[in-house]
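Please find the structures below.
We did not get these values from a lab; they are worked out from the coordinates using the rules stated. Keep in mind the model is a prediction, meaning the values are calculated, not measured. Cβ atoms are built from the backbone, for glycine too; each structure is taken alone.
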Structure I
Amino acid sequence: MRASYYCDPGQTRGRLAPEEESVHRTCFQRDRDRIIHSSAFRRLKHKTQVFVEHEGDYFRTRLTHSIEVAQVARTIAGALGLNGELTEAIALAHDLGHTPFGHTGEDALDALMQPYGGFDHNAQAVKIVTSLERHYADFDGLNLTWETLEGLAKHNGPVTGTLPFALAEYNARHDLELHTHASAEAQVAALSDDIAYNNHDLHDGLRAGLFSHDDICALPIVGAAFAEVDSLYSDIDPTRRMHEALRRVFGVMVSDVIATSRANLSESGALTAQDIRDLGRPVVKFSNGLWADLKVIRAFLFKHMYRAPAVVEMRARVTRIVEELFPFFMNNAEALPEEWRMDIARAKDETELARIVADYISGMTDRFAQQEHDRLLG
């Protein structure tokens, strides 16, 4: 059953460039489909989540992560009576702006871009879908609906203070009301991101040998999940045991968000999608108890996975790749592909040049960044 605050595609605020809508698909379905067919979405296949692309073909990439987030998001949206198509579109696009080498690459590029306005992957996702994708005859970008763009820009909450330049440029043309919270659908996409990475980082860390089953059995939620599996299956191989336990962890997180958010939505008194935006607080949340447990899990993963010696060593290597590619292209713009050189020719100053170079580097996959570094810098 649809909730009254469901984002109705029939009441969309539309697209920046007017288009005739499809007979067969809603506007949010078209948004989702354009995202899936975009070049940036395909490149997520070879962009890292935690482990660098060449370290193993079993680990999550940005693409598999985005698909997992979308799956969780549709489940929660359906349970809450929200628009699953809009939720899925936001979930699939939420990581389009990530650099090669995950947050390590973003940190390096942001530091290099500080004299030119910095770098933010959420703002870059908006820039990609509004400008950098250039396939359509009538407009740059994907010409997504206002609701999908709003969700991309502020699924983590209102964007206040000094805006990232990539977001400020678009918002000046198409006001996304950055001072408010986003729709409930966008909030679901944000929480689904947390659920997906909390679950799969435990899985990938175990697979990489960074910690053991016994180590994570000491964690809240996880220990209880393993105990339940052990009580049901007396003789089960370690791989199946891990899978059974972690899918229970997954289920606990999803059920908690649904129950907590359903109560929040009921108590809010919101009747429309705009009411959700105007509440001044998020309504899609974990319970306080589960959130406290997740903070313990995140602290464990930070120590044993994100700061594991092998991961730290790789972080240093890939940081150097970004730090060396950026000044190289700043000083050798002719080394950029032809379609990028056309943009360079229109750059009015060093800041515009740097932002074009950052767009190019941030769009690289892990593999391509390493190959280009080897080819150009030895």
Structure II
Amino acid sequence: MLSNTPATIGTRIEDIDTPCLLIDLDAYERNLDRMAGFVNEQGLRHRAHAKTHKSADIAHDQLARGAVGVCCQKVSEAEALLHGGVRDLLVSNEVVNPHMIERLAAMATQARVLVCADDANNIDDLEAAAARYGATLEVLVEIDVGAGRCGVAPGAPAVPLAQKIDAAAHLRFAGLQAYQGKAQHVHDYHERKGKIDKAVAMVRDTVDRLADKGLRCDIIGGAGTGTYAFEGTSGIYNELQCGSYIFMDADYQRIAMDDGRLIDDFENSLFLYTTVMSKTKAEKAICDAGLKAQSVDSGPAVVFGRDDIEYVGASDEHGVISDPNNALKLGEKLKLVPGHCDPTVNIHDWYVGVRDGVVERVLPVTARGMCL
């Protein structure tokens, strides 16, 4: 069987096959350390979001730096990481398909498994499945703090759901899921902070109402790379769910800080490595990273470290690079910063980790394509 790995350990960076996902290991490790430092300074927990990387190896790197577990968005994603040795998994989403609930309960016989719920009928189904497996599922009540997706309204509507979970024999009420996803990519600092201020107020009200009924929230979770500093210093959130911080992408780096600077907490560490495959026109080049190698939902990739050329368009297998000075040459390799890292990762089978110009790690994208 042919191998589809773009490199092996010891390969020089210029000899890596493209297009592929390239990790700058020094920048990646600095990102891991910076988030771990913030979490420790604030006395918080980090449940790192694995939907960004979908990798058991990267999850273990995060756990080694103090993460208490990982978030996944899909049951199959959680299963893949469980098989990769991760033993604390939150499916930070609702699971209502009966077959998926069975799989969730089966996992709970092997690891700590948590899931979100926003409907009383779903809670009944989770209890029935957990009972069949003799397992305990931990359940977070998800409240809608502004994202407008899943979640019951905050405050009083969350209380009966928490009470129902608490009364179930095979469930454990674990707390609240309160993620404001729409705030993550709001570029303006004050608008972004305002959305999280509103979310914090909703969460605090809900926690107080639950406490009045004798229900304690062990987990008050949410936050992403774009807003983690707001939730992390709020005095109410105790678990952060940041994921993209390890890689960063072009859209996250358009986010502004309070002084107008663009966000610089974390570095670009993930690149779409590509080769110029055609240079028949002086003013542009064609590379081998097209639509099948990346997601462009948040805009096109950005050429890393170059302001003289620009990635301007893509078709299935071709990327178009504007080259007004005719600087590029056939066979030249470039690092592209993906517009959106999460769905870009899901297209690839491997990461190639490079340090000092040499491949040091080749990591499988463990949960690549896991969408059930």
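With mean count of other Cβ atoms within 10 Å over residues 173-180 coming out at 27.1, pick the structure among I, II it was computed from. Before the final figure, lay out each step's value.
Details: I: 14.6; II: 27.1.
So the calculation was done on II.
Of the structures labelled I, II, one was used to calculate helix-only ellipticity at 222 nm (-39500 (n - 2.57) for each DSSP H run of 4 or more, over all residues; to 500), giving -19000. Name it. Could you put the intermediate results ahead of the total?
Numbers: I: -19000; II: -8500.
Clearly, the read-out refers to I.
To which of I, II does the computed value 4.5 (distance in nm of label points 7 Å out along Cα→Cβ at positions 29 and 333) belong? Before the final figure, lay out each step's value.
Values: I: 4.5; II: 2.0.
Computed on structure I.
Assign the value 2.1, calculated as distance in nm of label points 7 Å out along Cα→Cβ at positions 5 and 125, to the correct structure from I, II.
Values: I: 2.1; II: 4.1.
Going label by label, the one that fits is I.
Out of I, II, choose the structure whose coordinates give mean count of other Cβ atoms within 10 Å over residues 109-116 equal to 20.2 when calculated. If you can, show how the numbers build up before the last one.
On the way: I: 16.8; II: 20.2.
Of the structures listed, the value fits II.
Suppose FRET efficiency 1/(1 + (r/R0)^6) of positions 101 and 357 (r between Cβ atoms, R0 = 41 Å, to 0.05) works out to 1.00; of I, II, which structure was it derived from? Walk me through the numbers before you get to the answer.
Numbers: I: 1.00; II: 0.25.
It was calculated from structure I.
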